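Take a look at the structures below.
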Structure P
Amino acid sequence: MDSFKKIERYCFALAHYTKMSLEEKWILIRESFNDIECIDRDYKVLDQQKKLSAQKKASFFEFEADFEYKAVQFELKQKDISWCSFFEETYPKMLREIYLPPLLLFYKGNIDWLNRPAIGVVGARLCSDYGKAAIQSLLPELIQNDIIVCSGLAKGIDAEAHRQTILNNGKTIAVIGTGIDRSYPISNRRLQDEIGEHHLLISEFPAGTKPLKHHFPLRNRIISGISQGVMVIEAKKRSGSLITAFQALEQDREVFAVPGPIFSPVSAGTNELIKSGAKMVTSAQDILEEYPYIRLKK
């Protein structure tokens, strides 16, 4: 078996292995395949002094030896779930740039959309009518300029962003914190099914994965990672939406924020982002002018 076929098998097995952190998985890849040029080129950010213990390696190798690749892949195909690894050409270029990107992406839909201009849209789960109105006002012009709307399929702003994109005949990408075959929240099941069938649904978690709390910050880094910028519409002072905004800054993405009423708790976070240097958005043009390479439609 050549090195690239072997590394593909490793990625697939590691995605299903739960006893290592993502950093540890990347260290294992680096140590096992240091002859592959892109490991050193793309992963100088990894602490070269960090090593895996013999015990951790042995534990994975034992798991990998018993892992039923063909059976798991057959089950995924039966569920119409596709996948790609970091080392495949179909892997999104922008996501390669982030620190510790997913080794494997599971998806339903058109994976090529991950290499097209996209804006992440995130915000409060308990959004107000003002937040919904902001989405209805801002998204149509972005969609008319062939910008894909990316969000996390949570309640509130996320779900509204997906719905309005679909209603306006746009393209939307949903990044979820569970397996592709699970729905969270359950109230968004129909929306998730529609996105998987007609748009793009992605996750770094294998089929069957439950909605664990620590999965959602990981999901958020993918939303910002595949987007040229992230727009926050309504967020409390401490919220997952702000985590996504900070991750976007770390990934050298633009951060946009829609201002809100000073007495509204769900506008406190967005107003604070603006005070801290995020670009205030009151029209779609505020976003479009940051991307001159996108041909604006009049």
Structure Q
Amino acid sequence: MPKLVNLGSLCIDHVYRVPAFTGPGETVSSLTHEVFPGGKGLNQSIAAARAGIDVVHVGCVGEDGGWLTDTLSAEGIDVSGLRVAEGASGHAMIQVNESGENAIVIFGGTNRTLARDDMETALARVERGDWLMLQNEINDLDLVLRLAGERGCQVAFNVAPVDGREAGYDLSCVGLLIVNEIEASALAGTDATGDDWSGVMAALGERAPKAAIVLTLGADGLVYRDETGLTTFPAYAVTAVDETAAGDAFIGFLMGSLIQGESMESALRMGSAAGALAVTQAGAASSLPAVADVRGLVQTGP
């Protein structure tokens, strides 16, 4: 079976549960403080592994990040391409309010120190039928995309979080583009008209002409675009505790299902169920569900 090669980020997440998000000039007392493994790359690798596929994770951690490597290894993920770099690992400061919404400040740390050799290590692991997974939390993605295109890799790109660099990316090699509302508008250069995302999706199609496009809308479900047109999928109704890593759970199970040969419709439903289950638990990697629970929720229907 093909595998997923993730050239991805790893972070130490500091999570603070607050009554409401702090505003300008305001100090808010946190009810709790917890530390979790996180980073979009790490979360997506774990979710994909739990979906039942082989995952290779390539990236950089600092000397403080050995436990992040151990976290991936404990999930059966190949970490031979992880390098310990000078400096601190990436980390995030996450506020979670009473509704389970989050506000995140992220520091790139060693995630922004990838060298050309790290990129080549990842690309060398991509064999026929494999997918290369990318997020927007590492450095020199314009170079990574160019190298992946030259090698004919199947590329899945989660352009998150947007930070201005995405405006210059050549997305012609991307086969699967995954974005949320903010990321979609930033990439497309236009906003939705009410609930009509067709213009944004068309603009994304021009940016990434080979890509199937997934737009996640949280509790409003998702929109999917391929050569046949647009399809909408409803979300699974759950009570949110913490939205952190919901998108990563979605992506990991989506990729895991696709690599196992499931249809896109089935993969999107698996991803949606995984994302829904993730918001019912606190933390990032700690909230990622087991495959049996995901399949159970899919069987109940949205």
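When helix-only ellipticity at 222 nm (-39500 (n - 2.57) for each DSSP H run of 4 or more, over all residues; to 500) is computed across structures P, Q, the figure -12500 traces back to P. Have a look at P, Q and say which one yields 13.6, 39 for Rg and Dmax of the Cα atoms in Å, for residues 168-263 alone, as calculated. Source structure for this number: Q. Ranked by FRET efficiency 1/(1 + (r/R0)^6) of positions 128 and 272 (r between Cβ atoms, R0 = 30 Å, to 0.05), structures P, Q are topped by P, which has the highest value.
Just so you know, all these numbers are worked out from the coordinates, no wet-lab data involved. Given the structure is predicted, the values throughout are model-derived calculations rather than measurements. Cβ atoms are built from the backbone, for glycine too; each structure is taken alone.
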